[in-house]
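Given below, in the form of structure tokens, are the structures.
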Structure 1
Amino acid sequence: MLFEEERKRKIVEYIQSHGRALVPELADRFQVSESTVRRDLRELEEAKLLRRTHGGAVLLQQDSVEPSFVEKEDRYRLQKEGVAQKALSFIDEGDTIFLDSGTTTYFIAKHLRNFQKLTVVTNSNMVAQELNQLKHLDLLLTGGTLRYETQAMVGPIADRAIDSIRVNKLFLAINGIDPDAGLTTPNLTEAETKRRMIQSAKQVILVMDHSKFGKVSFAKVAELSDIHHCIVDDELPAQAVRAMEAEGIKVTVVRRLEQ
């Protein structure tokens, strides 16, 4: 059994390593009661070492520095590929879909060549490059200002284009999802463009790897209740799945691809 100060130090180290942690997860790891963990988290938050969330805690500092698309592409690649392949089962021939700019949505685009009749709207430069040779797909680009970090077209031009359309399904990418903070991303302009996407879609499907849960970025995009469905890999803790389901999100958990 660890002494209190040592336990709290190791809790901070654990959250620094994992980005977030849930109360039952910490209680099991350090062999203490959940009430003890909650007390520790409260005291650590008062010391400005972390931020408590619904059911757990995250690092205090916000994720305001965004890695480039290329840097993110290989992170959790097998998990993202598994999510992307499952997402295909949500697409029907004749659908009009919106593919947000993100690495997981890019992996979805790489598998669309087997569809015969599909309209794809995107603000992603990478998705556009992947699909521009598929003559049997109708491809619509939003236009807008291109952000290097995400290869996303954003801003007033993109927003006006998105406001003028309606799609059956949006496959949304996000930097962070948290029961208290909602869906967040580092850039205010991109956050606004994502909000317009959500408003344009009959069904909003969040596609993500497990690392996004519990992370909080600078700019809020939406509440969890704005999401209809989430497809995520099976490394997401069961408590996190229940937290999303409590907000009315239907969660589909998939296994990562094997190497």
Structure 2
Amino acid sequence: MRLFKLPFNNKKEKNVEISTDLSENIPKHIAIIMDGNGRWAQKRGLPRIAGHREGMDNVKRIVKAANLLQVEVLTLYAFSTENWKRPSNEVEYLMRLPIDFLQHYLPELVEENVRVQTIGEAQDLPANTQKAILNAKQQTADNTGLILNIAINYGSRFEMIRSIKEICEEVQEGKYGIDEITENTLSHHLYTSQLEDPDLLIRTSGELRLSNFLLWQAAYSELWFTETLWPDFHTEEFEEAIRDYQKRKRRYGGI
């Protein structure tokens, strides 16, 4: 095992252990639905926002592990288009989390060669949240390591409708005909057009659904579900998901 340290807000630093035998057939792109922050807090008699804070600290741990394992892309479902329906105080806190995370963790992301990207309608976020995200993208733009792809104000159905509208406009402009539209045409118009589809999609907290996350891109992703709530989903279980992925044979509809 190799030991690495991660900073935690107002906490004593903890070691992160990464197994050295996980070197073959590492998923290039891992997507995670980080579910269970609120339930984690409620089980402890704490307000839901305490769970979101703990979940943010866990993001640091998993990003570190993914980078050390040489995962190429880590897409994290941070805030969905449906999350606006939550109580206003919780939404306000969730909008503050990216600011805190990127302000405190950005120097280490730069040092570790991690590049920050986002998918979703970021222009609809509060101005301070947009500013923090833009700064992180600019500061890490030249990094060549792990892509930390944050899905924020993201909804897959909206993404596909948006893409279809763009395609319709291009057909009307005469750029190509209807019969020329292919799967690649739609993929080219998605937020993830510059990324490969996820090899492995993980969901925490015991829920067995995709919740409007990467519906097109996950068509052939390997799915891995766990009862563990996101704040408790630590490196060991992240490795367990990867080991399970490595045992599977991906046929893509073939034999």
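Coordinate-derived values only; no laboratory data. As the structure is a prediction and not an experimental result, all values here were calculated from the model.
Upon calculation of relative contact order in percent (Cα under 8 Å, 6 or more apart) from the atomic coordinates, which of the structures 1, 2 produces 25?
Among 1, 2, the structure yielding 25 for relative contact order in percent (Cα under 8 Å, 6 or more apart) is 2.
helix-only ellipticity at 222 nm (-39500 (n - 2.57) for each DSSP H run of 4 or more, over all residues; to 500) computed as -10500: which structure among 1, 2?
So the calculation was done on 1.
State the single structure among 1, 2 that was used to calculate mean projected area of the Cα convex hull in nm², giving 15.5.
2
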